[in-house]
Structure P
Amino acid sequence: MTSTQESRVDRETVLDITEFLYREALALDERRFRDWLDFLAEDIRYEVPVRVTREGLADWELAPTSRIFDDTKGTLEVRVRRLETDFAWAEQPPSRTRHFVTNVVVDRTETDGEYLASSNVFIYRSRGDDPNPSLYSLFRKDTIRRKGDGWELARRWAALDQALINAHNMSIFI
């Protein structure tokens, strides 16, 4: 049996995990950040490395140590609490987002009950009456863990395709 065959996951699990990712994105798009936190494992690592432009055959395009986000459940909760106050200046007016999650591929991991969900994500973000939206294209690798009858997000690693972000801030969740 090849490693690809060994990592295959049954269709029901793939559909369950895909729906989990869609519902997680919907919570973000509807600004239900408290509900979104419920999708996250207590030991989550939420990581978005900085993309750099390198010439030639560089060893890396993603900074090995620099991060746009490198969060835990605790720091994500702090970010959500701040959004609930009048002091989230970066989100005045609040962003309107649409997360388009596509090309979901689910593989087994070496840990029982955990799966690796790779996906492409496109995020459309608009604010106030600004006619120029921010557009983000990225690749995600999510570790999804079975939790009782459902799922939880144990790790999110996302790489933005662009090296230069076309927004004044990155105050949204990926």
Structure Q
Amino acid sequence: MKKIIETERLYLRELVMEDIQALSKVLSDPESMQYYAEPFDQEKVEQWIQWNIDNYNKYNHGLWAVILKDGEKFIGDCGITMQAIENEIVPEIGYHIIKEHWNKGYATEAAFACMDYAFDLLNYPKLFSYTTLENISSQKVAEKLGMQTYKIFEKNGEKQIAQVIINK
């Protein structure tokens, strides 16, 4: 499995079906998934991985496995997906980190690397992030990247906040 991005403490690689159990630790966890309709069952985790594999082929990016170099430990996913923010389809940076690895700066470190990748290799002029208004932790990661509020909008019956950064 080839490394897509490498940082000081992490590397990101493509997700594979063998990651189902590890990725379930975050996508099936009720606390980690509190801002989603519900935690994912194994079938949904499998579909999530397949969706990302399809994205790699279609867009040359998606969410990638986040691996802690120390011990080669799978700690979540992070990357760039195409998302609908009202009537526009935009590149969005997303991340899901296994709870035991929260508050160690991993999401921010991985997201910064993905932002550089989106600007330098994919040549996107802007990068977005969106989440529910209640998800302050994700908004703080976006702010650390230099993102600013773009708009508040409704999706799936919930108020969402979209943040944006423009490539300098």
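None of the figures in this text is laboratory data; all of them are computed from the coordinates on show. In this text the structure is predicted, and so the values were computed from the model without any measurement. Cβ atoms are built from the backbone, for glycine too; each structure is taken alone.
What the table shows:
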quantity	calculated
With relative contact order in percent (Cα under 8 Å, 6 or more apart) derived as 18, matching label from P, Q	Q
Source structure (of P, Q) for helix-only ellipticity at 222 nm (-39500 (n - 2.57) for each DSSP H run of 4 or more, over all residues; to 500), computed value -6500	P
Answer label among P, Q for the case where semi-axes √(5λ) of the Cα gyration tensor in Å, calculated from the coordinates, equals 27, 21, 15	P
Structure (P, Q) behind the derived value 2.9 of distance in nm of label points 7 Å out along Cα→Cβ at positions 29 and 77	P
Entry that produces 0.20 once FRET efficiency 1/(1 + (r/R0)^6) of positions 133 and 149 (r between Cβ atoms, R0 = 30 Å, to 0.05) is calculated, selected from P, Q	P
